[in-house]
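Take a look at the structures below.
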Structure P
Amino acid sequence: MAILPEVKKHYGKLKLLINGEWVDSESSKISGDTNPATGEVIAEFPSATLEEARAAVKSAQQGFEVWSQVPLRERSRMLFDMRHKFEEHFDELCRVLTQDHGRTIGESRGTVRRCIENVESACSAAYGLAARNEHIDSLANGIDMWLTWEPLGVFLIVTPGNIPMHAWSSFVPYALAAGCSVVISPSRQDPVAAEYITRVAMECGLPKGTINLVHGGREINKHILSQPGVQGLGFIGSTAAGQELFELCGKLGKNSSINGNGKNHVVLMPDANLETSVIYLRQGCFGMTGQRCLGSDNVVVIGDIYDEFKEKFVAVTRAMKLGYGLDESVSMGPYTARAGMEKVAAWIDRALGEGAKMVFDGRVNIPQTLTKGYFLGPTILENIDVDMATAKEEAFGAVAGLIRADNLDQVIEWINTKTDLGHSACIMTESGRHARKFAREVNVGNVGINVGVPQPFAFFPLGSKGKSFLGGAKSRMASMRLFLDEKTVTARWI
């Protein structure tokens, strides 16, 4: 199969987007961004100064004053133009994402398609604003009342290393649809991808200051959020970092939508179709190298299908090909960062130390041609006990831990009580009764039935629960609640 060309070998020193202009930072703190498949530096990026962060907020405030007054139909037209630009640059966006993040080109194509769907969803949300207004004539003698929704202002959007483009699209188009402006703070792991999608978005002719971008990290994020002109935060990342920002939002009285870690389960019932289940599980456990919010690493098997399932699962895992994702024959790419790869390797060692047994070891037999990249193959463990620390804490890598269970009630109890995280859970079954029971009783926000990754479409929220989510509004379509506020008007004319 084809090996696709890189858009650029090196993207130079990345810039900041302030007041509609891509400008050089005056910061002396410069870091390198690497291609995780090769270990080669593909860009340098600055950590913005505090003055530059404040300038981005000021720009966003000025942009909000203009953008919030743009008629709804005109805002929607620009969003439709943004969708067209994403389609026009589809192939480039995919290749940049693969080069900077490490996922396969097929996974990148799926991601960019999701980004486009988010823009489409934001367009529909913009038109839906008119339908959300309520007007009642003669509520009382001579009194009319109506409800309107108004944009709040400037929001900080923090994108993570695992989904730099998808997270961007889960907030930014909806903020624009609502009439808000944004300051984007990309992850330091793959800033090229975040900058590239922002550059493409700006081609649709948005007013200056509507979108701003600064590189930095936690301290810059806190500084931006602390500015009086910033109304709130859209964040996807670790629970630890999210909790810190959530507490800051609480102290400052600001809105937030914060998505954190998960510990997700896939349950195989005795009647599961094993031929298809192992394919779904390969994607759910090992897709995007396991670096996804809704990916799973606890695989719970009920009944006497365990040995047959394990044999089939090992077979499809062994067939996976590691490599640079621009090679279309590759089925799994590298970890986005060396630190992430090392953390997963340590997680595997800890699980073995707790008593887990190795079924398929992804730490060995890495091809010599890949040793400069951040590669660790798919790994399957068994003899996992639900009270092990590694059964409760997210691996955030391509690891599947096999757990035996007696019945569905036992598994639901484990999912609901053994961890305080609640992104997702899936069940593989041919029984409508079991599927319905699971969907109704399991305490997670995203349930899958005969799917490996229960990823909601853009026009649904990411319905996570527990410490997987903090704040007042979920992401994607539901983020319109983050960016808008209600106003009631009571008028007497008689």
Structure Q
Amino acid sequence: MNNLIILPVIIPIITGMVLVIFRNNIWLHRFLSLLATVLIGIVSVLLLEQIRTKGIQILCLGGWEAPFGITLVADMLAVLLVLVTAIVTFCCLCYAFSSIGAERERHYFYSFCLFLIAGVNGAFLTGDIFNMFVCFEVMLVASYVLISLGGSRIQLRESAKYILINMISSFLFLVAIAFLYSMTGTLNMADLSVRVAEAGQGGLMTAVSLLFLFVFSLKAGLFLFFWLPGSYSVPPTAIAAIFAALLTKVGIYAIIRLFSLVFYHDPGVTHLFIGILAAASMVLGAMGAVAYWDIKRIITYTVVVGVGFVLAGFASFSLVGIRGSVYYLIHDMVVKALIFLIGGTVIHLTGTGKLREMSGLIRMYPKLGWMFFIAALSVSGIPPLSGFIGKIFITEGTFQSGYYWLGGIGLITSLMVLYSVMKIFMNVFWGYTNLTEDMQKGTTRGLLLPMAILTLLTIALGLGTEGIHEYVDFAVEGLMNPNLYIDAVLGFKGQ
């Protein structure tokens, strides 16, 4: 039994509750929120080493063994995502110190960020599907507050749409859980895998799996992303970056977990459908990114393309394709946070997000300009940056599985994304500047360091792929061989 597993959930909850008590001590809020993310990162590193040497780690809460009690499961994929979550949150909180504003800080911004992280980490680490629902709700309730924090008219309008969509998807999530429980008599994911394998994934079971896919597609922005562009473009930059980096990734993780562990017996239906949705997401997202001339809209549509790309590799259900999905998922969390922070900084400096109303910023802010250039190449999958490795493996995996159309769509939409982000670079940073010191709406003071950290990380993930390949391969092995997860959970007897 490994008590470290619960710390990535407990640390942010306790810290957030403490910060509620000391409402007006902003410096304490800042220090403790950063300390919480650092501690989560340290715990994640310790867990990674334990998983690498000893295998999947289990914690049965209250001493009740699976499948009867609440089980937390730390496998390589889950802990890798917890670690990246801690890093991204650390950078976004550092950015918020100089940008979020004292009024939002006093209204529990840091507390709700930590509650959101607790929900995200809980969804990654939970071993049963009902507690995944609970962690989704913790994450979403915190996000409801964060998206409306500030109370501007457009925020309230978009937050109402965001809350309504998520309430509908949460209701359908409960309906899907009820159907699954009535058919199998269990909600522990390892036990579900055994029961579904014994009963066979017939027509009704496949229908339930597609209901889960519909729910998680709404939450991940897979094809059903109509709510996403508006909702992700209205919050302050730090909040939007956290949303873009983390929230859709929880939906992606849920799809990968369920359809590699429980509903993997009929890939000709389920995984093909995931591939079709991924292709539609890439095409529609890329079209949106190309069509708009507004920074927030363009970078928001790249989130949709990223979701499609990750799940295209998973849809191939091949070793190399899933390896690419894991690489790309880690990359996407980092680079989406980075590109949202840079885009928000540009708007902060100029007072506008319209590309045709700005030019030549690189002359006044060269560091910002070159960081955006690196982020643009990374999000497009240009070597040797972090997006390249994942895209190569995903494309190879789709071709190996005979999904040539899916791999081809991925390559074409990558070019469209490259065009859309370079459109930002050429219009915003290149050319003669039309921004004088008197026209500047803000400053980059305190904002460059967190963006520099993420920039270095996306470079390091590309150049230092060999350093993480062992951990990624461990994660892929766990996804491709469900028995490893099942044996770790159901074979655990309190040792």
Structure R
Amino acid sequence: MGTEATIELRNLQFKDYLGLKSAMKEAYAQIGGTYWKEDAIQKLLNFFPEGQLCILLNGQVVGSALSIIVNYQKYGDNHTYKQITGNYEFDTHDPAGDVLYGIEVFVHPKYRGMRLARRLYDARKELCENLNLKGIMAGGRIPNYKDYSETLSPRQYIDKVRLKEIYDPTLSFQFSNDFHVKKILKNYLPGDTESMEYATLLEWNNIYYQEKENLINAQKTVVRMGIVQWQMRLFSSFDALVEQIEYFVDAVSDYKSDFILFPEFFNAPLMATYNHLGEAKAIRELANFTEPLRKKFQEFAVSYNVNIITGSMPLVKDNDLLNVSFICRRDGTWDSYCKIHPTPSEKSAWGMTGGREIKTFDTDCGRIGILICYDIEFPELARLYSKDGVQILFVPFLTDTQNGYYRVRRCAQARAIENECYVAIAGCVGNLPRVNNMDIQYAQSAIFTPSDFPFPTNAVKAEATPNTEMTLIADLDLSLLKELHEHGSVHTLKDLRDDLYDIIIK
């Protein structure tokens, strides 16, 4: 028979008490060999048996993690260990609370290095997720601070541990297990001379936490996206254009889509009648159709039960020519976004002016943002959106050449990776020989994702056939974005050096 160690992780039982006591005394030998008395363990097992965990090595208790559930707002961030445990009586435990509070984690020093504490932490996280609690809070010791207290403040010490310039057996482990320091506590655990009586208030967020679900009208986690790759063609009338729009809305909504995205200036064929006026006057004539089109889109959003991003259209406001996109929600409400950065040709040929408002939009499928064509090439806009919680970025575009198209595409892909979001682009294809400045188009519409394991290897969720009129439909799992943010291979938003730089709206 082999002599390999047998490791078991399970819930603590009262029969384990003597082994628990022995291991705990060894773990805290340097601060007096403190340990929990029998009555305290019995209370914890009576109040919350699921929250008391232990690790056994060949049947012997060598580590444990003890916890309670609290209604955290009752205590807030400025509490002591004595307060959070109810003077060590644990009557602060509330089965209806929202946070799992860690009151103890230790491993016998003889068995450290076997990653037993990590098993305890993983089990505690699993418990938090299964109980649908917001997260885990705990007060953490910083036992090596005694060696640096004369030269470093607690904050400086914590920063150096985070940057791995200093090793702390407790805090370094907490950082490696995705906890972050929310606050520094003073006198949290009186008598902890190794930590100079300081402690870190540690937090781990449960990304799977769900508020009590609505039985109807619950916000979706999987969103169906529809994109229209629009063929430029001449229309005999405004009504003929609207008929083609409705055809696509009808077709895409048949697949129970939550969003439909149209391209930039897809309504340009209506300019053919005004081609003799010159480019600048013709685009202003086209702007006369924008309000009637917005009303039609609003009508279709309600009747076909789908949120529509209307591509973009010219709009004259206070004699300024703008490039506007509308979000027409299926509840009948609507809002607008004006292109911030007109291209050089839009300014020189049409006299177009850039918008002056940066904003995001709430929908029944999450928070979204719109950036029109050239806007996607300015990363600051998408970063501002990500700071405001945008999960899906819509980019209607119109490009005449392949190099112009690939500028939009590559920048859209970068924005998806940088900002941990989905980016959908929709463009026009075909030719309009009778419309100046709109005679050729090139596009391959697509949906881009972040680049990590839960997503496609090439970070492309779906893409259309180049230069072919068609629709593109795909499902986007918004919960994967939360998982990426907390557990991704890299943390492009968390790791921002906002101590050195930031982006602000003037």
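Could you figure out which one of P, Q, R the value 0.00 for FRET efficiency 1/(1 + (r/R0)^6) of positions 29 and 373 (r between Cβ atoms, R0 = 30 Å, to 0.05) was computed from? Answer for the origin of the read-out: R. Using the calculated result -7500 for helix-only ellipticity at 222 nm (-39500 (n - 2.57) for each DSSP H run of 4 or more, over all residues; to 500), pick out the matching structure from P, Q, R. The correct label is R. Of structures P, Q, R, the largest value of mean count of other Cβ atoms within 10 Å over residues 237-244 belongs to Q. Given that distance in nm of label points 7 Å out along Cα→Cβ at positions 61 and 429, derived from a single structure, equals 6.8, which label among P, Q, R identifies that structure? Going through each structure in turn, the value belongs to R. Once Rg/Rh (Cα atoms, Kirkwood Rh) is evaluated on every structure in P, Q, R, the highest one turns out to be R.
Where a number appears in this text, it was derived from the coordinates with a stated rule and is not lab data. As the structure is a computational prediction, the values presented were derived from the model and not from experiment. Cβ atoms are built from the backbone, for glycine too; each structure is taken alone.
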